[in-house]
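K.L.:
The structures considered in this document are given below.
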Structure 1
Amino acid sequence: MVTVLLIEDDPMVREVNRHYIEQVKGNKVIGYACNGVEGLEKIIELQPDLVFMDIFMPEQDGVATLQKIREKSIKVDVIAVTAANEMKTIQQVLQLGVFDYIMKPFKFERIKQSLENYYSYKNKVNNKLEITQTELDKILHFDQGNQKDLLGEGLPKGLNIATLEKIVSYISEQTTPISAEAVANGVGLARVTARRYLDYLEKQSEVKIVIQYGGIGRPINQYVRVEK
């Protein structure tokens, strides 16, 4: 679960953002602030994974808030969601290390894309001690035109990169092999859908099958992450 703090002075926009964020599975809004001063306090108090922040705000704007976040070395990622389209402002915000910059007005698909990219990023950095140049390039330069799998190839029709990486993350957290049914329940998918992803991951040597022999009935295929 990615925890999100919203910093936005317009209550209507704040509610729209909350609705959009929580439509994307795996994200939960845990708090709100109406300006940068309150926002900084909430960040320290709630320790969210991610902050959705406006730039034009009373009392303390988004640029000043980002500067204070960096000065205090607070470990939080930020997505700027703002009407600010001046190049000087955009450059300032990007130099302060935001994960993404979304201009108002925006569509749900743009928010969804950003959150799925963020989930992919978090999954990679949380599950690896070292990465290759290719993997780093994927983190820094998301391909927004085509979905890519873990090996950089196009995914088969019907498979989704965000769901794929949720499954990989879930299996990686397990200490023992796990069945397709357990994966389906843990990620929130139909069993047949989970099986499609698992079959694909097994073909890509990302997971391996461990056959469990028990009582009467067919052996059960269980899955475990392949260590690389």
Structure 2
Amino acid sequence: MVPQVDVFWANLDAAANALPAWLALLDSNEGARATRFRLERDRHRYIACHGILRLLLSRYADRAPAALRFDVTGYGKPVLSNSELRFNISHSHQLALFAISRDVTVGCDVEWHDERFLAENIPEHFFSPAEVAELNTVPQANRVTAFFAGWTRKEAYIKARGLGMSLPLNRFDVSLSASAQPSLYRGCDGWSARAFEPAPRCSAAVIAEGHAWQMTVQPLDALALLTESRTAA
């Protein structure tokens, strides 16, 4: 059987319309972390994001959302306790990305395009020399898209490996093309990538072990998901 990775994306600001319901799904640690956000908008997005994650994982694990327990690895990657499920989440502004698999370790990243990243010489600080050279060959009009194609792949790879910043971003190479099945090069043996655009001027990448896995992607109506879970309860 071909390994499967299921990917969902959701609008957190729309989901926050049911904030008390999402908050009721969180454990005490998540609730405490939510209170530490200075901006109300960020606090609401955090609560919605983690509530959605619990609902999604509960479907795969066949457990109540509030009953799920999480651990973290030595480098801080969250894992589901007493389960073979693998997952990863990412969010940028109001958009959240969720990657879930029963078969392979995954990492994901989503980013809205922000031209200031190029103006501040971010590529030279964080990309490998090969990636900087490739970026400099891209026409100026396409350079922001190419940068975020590469950035999301690099972040997703770091998250898939679960090594945090102990794995420097300039120690491995990824392609910067807008291909849906991008290439991973130096330092990425045994892993492969998929990419897509959940919205205009927004890049997303998913990294998983091996090369034969397949990915499904679907937008998620978080409020409908919440309603379905109440009906099934």
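Read-outs: derived from the displayed coordinates by stated rules, not from any lab. As the structure is a prediction and not an experimental result, all values here were calculated from the model.
K.L.:
Out of 1, 2, choose the structure whose coordinates give mean projected area of the Cα convex hull in nm² equal to 14.3 when calculated.
P.N.:
Corresponding structure: 1.
K.L.:
Still on this model: Determine which structure produced the value -11000 for helix-only ellipticity at 222 nm (-39500 (n - 2.57) for each DSSP H run of 4 or more, over all residues; to 500), calculated from the coordinates; the candidates are 1, 2. Before the final figure, lay out the partial values.
P.N.:
Details: 1: -14000; 2: -11000.
Checking each candidate, the match is 2.
K.L.:
From which structure (1, 2) was relative contact order in percent (Cα under 8 Å, 6 or more apart) calculated, if the value obtained is 12?
P.N.:
Attributed to the structure labelled 1.
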